[in-house]
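Structures follow.
Bear in mind these aren't lab numbers, they're just calculated from the coordinates by the rules spelled out. The model shown is predicted, which means the values in this text are computed figures rather than measured ones. Cβ atoms are built from the backbone, for glycine too; each structure is taken alone.
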Structure 1
Amino acid sequence: MTKNNYINRELSWIDFNHRVLEQALNPRTPLLEQAKFSAIFSNNLDEFFMVRVASLKTQIEAGINKRSQDNKTPKEQLKSIRDKLKPILKKQENHFLKILSPKLKKENIFIVTYKELNEKQRLWINNYFQSAIFPILTPLAFDPAHPFPFVSNLSLNIAVIISDPDSKKKQFARVKVPQKTISRFIEVPNDLITNHPEILFLAVPIEEVIANNLKALFPGMEIEKYSFFRVTRDADLELRDLEADDLMLAIEEGLQKRRIGGEIVRLEVSKDIHSDILNVLLQGMSLEENDLYRNEAILGLDELICLKNVDAPLLKYEYETGQTHTSLKKSQLNLLEDSSQGTEEFENIFSIIKKRDLLLHHPFDLFKTSVEEFINQAAEDPLVMAIKITLYRVSKDSPVINALIRAAENGKQVMALVELKARFDEDNNIQWAKQLETAGVHVVYGIIGLKTHTKIALIIRKEKSRLRSYFHIGTGNYNSNTSKNYTDLGLLSSQQELGEDLVELFNFLTGFSKQKRFRKLLVAPMSLRNGLVDMIQREIQNCKDGKEGKICAKMNSLVDPEIINLLYKASQAGVQIKLIVRGMCCLYPKKKNLSENITVISIIGRYLEHSRIFWFFNNNHAQIYIGSSDWMRRNLDRRVEAVTPIESPELKREIEKILGIYLNDNSNAWEMNNAGEFQKRDLKEKKICAQSKLMQDKKKENFVIF
């Protein structure tokens, strides 16, 4: 594969995040959802700088000049990133200043400056500053006697130049804005907006409140100038391959360093920053002009996410909830608690799964009444002997964790693999690991040198003197919160061979096995890559033999060079390839003599597309897999991933229907052209929104809502 046939992964990621921003810019998106998507764009970008940009800067500082797959040096990539980002950031700022804020004001939602408040409101704000903010502020001076103050990662700050009215001597100071303990937007009480009772929300950014009360921090001094600034630092944890006993301690120490942060990779400032202040910041933090991003809008637009709490349902997506899977309607434990239903209505979930495999599609199928119910019943069922599960990202208040603790208290053998290296969830996972261990759960941290990303839960149940395995294999985390906002697939089954595979996979994860092959599962890093390669090559061979060759795959990212090169060969052999890639896609579709038979779409909508589906025509005997893996080097070679075959003809048809709905989307779909650029699909006479259709189809099936 030549360098010209591979799209730079960093630039592809920026394209993805641009599509997220376009959801905010879309006038059809409700106003408060526009604020949410703009916040998500900013939050994504923060992580991109903390990890990807930081990595490129580290390479440059270390003198590493390794070229990317598309033949760019680290310096060239940084320049390309900056050039690509600047017009996109301008779009976001213009949207916030000229569209979102004015329209929110028309809907009686105000984020205002201090100067826009009336006299009574300013008095209240000043009193609030004195009682709730002033005591926790610590202004830090910078002069020959004081080193430049350390500025922590993602902190919002005020740079101040003060002068002594007697000596006229000027001095620089920095005030850190408190962010964890106080809301970013200080809401004015309702009784102070009595002249406008229709106002839903009136708030002032906290930095505005502090900036207009700086005299209290520097009594007797003159405030000459002030500006807001925000710093992003390298926040990637570098961990050596440590023994499991040392891993938690190493990560805890690493998290302490992350909170402080590594080298600065970005400085954001207000566009009107005074040159004197800017020069002090650049020199004090040893930064260059290329590290600087000037903002017209308020800094830290990720905090617009707080507007989701404003009570204005007409400015949000219409409320939707998933349904209980039709086969699980009678398997809910609450039927036993509701005497009006009668216990004869209840059928435990294991007896249902024993009869047939079930395919779950969240959030359209409720996570609460399927996966959570599965684990809850396992915790209480006297016939359940053991529960084993992998935990990658878990919600703060997790029903799954609570069920595992109850299971241990009920005397069952419970093993949880908690992935401590789940980026930006390390702290949360450490706390859960400690809590689980205290409750008697056997907690392990996986294989040295590999991140465990697979989503599997195994229940061992004793039935008539024999042990039977029941299990869930999914594409998404055991996270009750994200299950409402991410689309994910899961298989509930008791197939014997898959159960045996999972028993052996858990033995591998706990370090008691060197399993290389499995009966049905494809597992990374052992067999997944080779399995995918074999299935693609089989489609190529079928085309060469005069048969049809087809591939359809849905994933988050397509980056792996070997897989991309093989897809190009498949296209040249005549294989028809349809790809649904939410995020990074480093493959060029529709390119003459290279990929004419490949189409790529990306769906960005109300829900985050997170499911992975791999469909191969196989001479009209379709092979279908779902699982946790994207087509990236890290997933195929450096993580433990598991994808499972879907073998039931009924479930195969269900997945093919899902793929068809996504491929026909003309509302949230973006299509990639042969130059590697995504363009929004034109709305035709009949609007087709895949996510809405999937939700409506579930409702038509008259599922029970809990």
Structure 2
Amino acid sequence: MKIKHLILAAIGLLGVSAFATAQVDSDPVVFEIGNTQIRKSEFMKDFLQSAGLNSADPTAPFTTAKHKALMDYADLYVTFRCKLADAYQYGFNQRPELLRELKTYRDELAAPYLIDSATMNTLLREAYDRNHYALHAAHILINVAPDAAPDDTLKAKQRADEVYKRVTSGEDFTTVAQEIVASQNKGNPAYRTNPNEGDLGFFTVFSMVYPFESAVYALKVGEISKPVRTRFGYHIIKLLNKVEYYGRPTMAHIWVRGDIDSLQAVRSINNCYRRLQDGEPFSRVARVSDDNGTSGQGGVLKDIDMSRMPPQYIEQLATLKEGEYTKPFQTQYGWHIIALIKADTIPSFESLIPYYKQRFTRDQRAKAPQDVFIASAKQKYNFVDYTKPEYTTVKKKQKLVREATASLAELRSLLTDSVFSGTWQCDPAAITDLRPLFSIGDTSYTAYNFMRYIIKTQEMEASYPLDEYIENKYNRFIDGRVLMYADSQLEKEYPEFAELVDSYRHGLMIFKYNDTMVWSKAIYDTVGFNAFYAVESNKKSLSDTADAVFFWKQRARVTIVSVSDSAALPPNKASKVILKGIKKQWNNSELVDALTNTMAKSTRDKGRIKVETDIVERGNQSLLNNSEWSVGVYPRSDAPGYKYIIVERIIDPCLKELSEARGFYLNDYQNEVERRLAQSLREKYNVKVHQNVLNTITY
């Protein structure tokens, strides 16, 4: 978005350094702004970064041009630091809209710090390795909700175990799948038996929920998994095939409709194959394909996802090289021949990392790096859960059990089933046990804090035992507060993070400051703007190319007469009317009426005549050619009608009015407001530039 680019441009003036105050003789002060001293090292760090250079880079000869670039930057830098000081003085850093924007940026910057990078890298590499293969699988699902009661979950698990025994003891997988689905749809009039029940076709990484994906990628072709739990229930999965992943290849196909007993379809597809064998181009043979959407384009299927192809297509593609085609093969849709025009490839691991991370945000596997981080943060920041008993070793092989010092019992007694409808409320006065439930670092949380969390996060969901509910909520509350505490420590622990956040803050402040003190001020200061225009407009010169935007070039006032049908009004008749109209100075409406009345009654229609007037500028129009820049009437053919261009007068070059050049004058006025502001700020903050120090800088 535009605002972000402007902010980042402002950050470029500040770099990523805080207001360093190194106090050593070898690092002299180069600028003084109010009570702030800016030393050479700080200024050079920012300058080199703005120039895309590094202090470790070998230095080239220091030229006059390089010295000028340094001096220009120094001037901008001083103005920037003056504005920043002024923005702090006026409280721009505390503006609510700035704080909201800064939080958004900071959250983006903080995200990589709040996960375990080793776990994330392992998962990224796992996704990449899996991405090289496409799997064809079928499954049998025993439905059970993720928040089902323990008894219901146990029953579903027992049923899944029974199904697993059946399909691994010789029973047909598809037959059992049909039986299970039929029983789950008993009484559903819309249900129809599927001969391929449970067949998921081909898929690859991120196509399925993570536990399912991990289970199926661990199988060998023909193997059946033990029951796998996902949020949908328990799955028994059979891996039917595994092939190298082709991504989204460019391919072509010939499709002949026909069921398994259709001799006509067999003869037709075999005839197509013989024609290909005889050297006939695939694109020509594909014209007989029953796929009307591709038969006219040589049978080409572009950028088609594997989920939209029959599994047999994926299997056949895996056997082809570019330019090859298959023998005829059959699917449930008929007979097919496919050709691989261009194979897709898997990009490099590094190039796919941003895509994988984006997918992780919507995927269950994203929880693993955060869980590892939370466990590490608990140790790092001395997390203590006072609701749990502690174990302390007093002698070898002996442990002393210390009782828990806090309890969830009181809050549990206040909790009701209304929490499952998202409507539970609790009187704060009812919470009398205010002992800390847990602490992280120097922060403690009580049952009151936990009660507020439950009220805020409760939602409509299926009910289950309240003891289990409060335990789940408590664990989530702990995880959230551990992350919150770790987040609050980032600036202390990672100087580069603190510097970058400061840079964003300062960039936002300068953007808001410029908008208030320069851009918007110039727009709304009509008195000052009009006074500026009165002075500046008199300084403009037609001979100065820099002022060209403030002047009109030679212009012509033209009237265009358009007649849509020359048969209704011949050009010679229209020409006479137009010349008469010029002589009598008719307006456009009068000219339309006169032209319409000249038509024969049978064809008389005002809609056939159009008259419009415009002013065109030489060099910025295509209406008049060079020979027509004089008063006169110029005919144009525009079959089946025609046009007459009436050049009424030629207007010499002249200065534009304020309304005609407002944008250009406003831009100059903003620059003038900016110049005056910079000058006043240098006086306000008593700016001192140590030129002798600046002159010692080379790069």
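Observations on the structure shown:
- Label whose coordinates, when relative contact order in percent (Cα under 8 Å, 6 or more apart) is calculated, return 12 (choices 1, 2): 1
- At a computed 58.7 (mean projected area of the Cα convex hull in nm²), which of 1, 2: 2
- Identity of the structure behind -13500 (criterion: helix-only ellipticity at 222 nm (-39500 (n - 2.57) for each DSSP H run of 4 or more, over all residues; to 500), calculated), options 1, 2: 2
- Highest-scoring label, criterion being distance in nm of label points 7 Å out along Cα→Cβ at positions 280 and 304, among 1, 2: 1
- Entry that produces 21, 41, 32, 6, 0 once P(r) over Cα pairs in 20 Å bins from 0, in percent, for residues 96-455 alone is calculated, selected from 1, 2: 1
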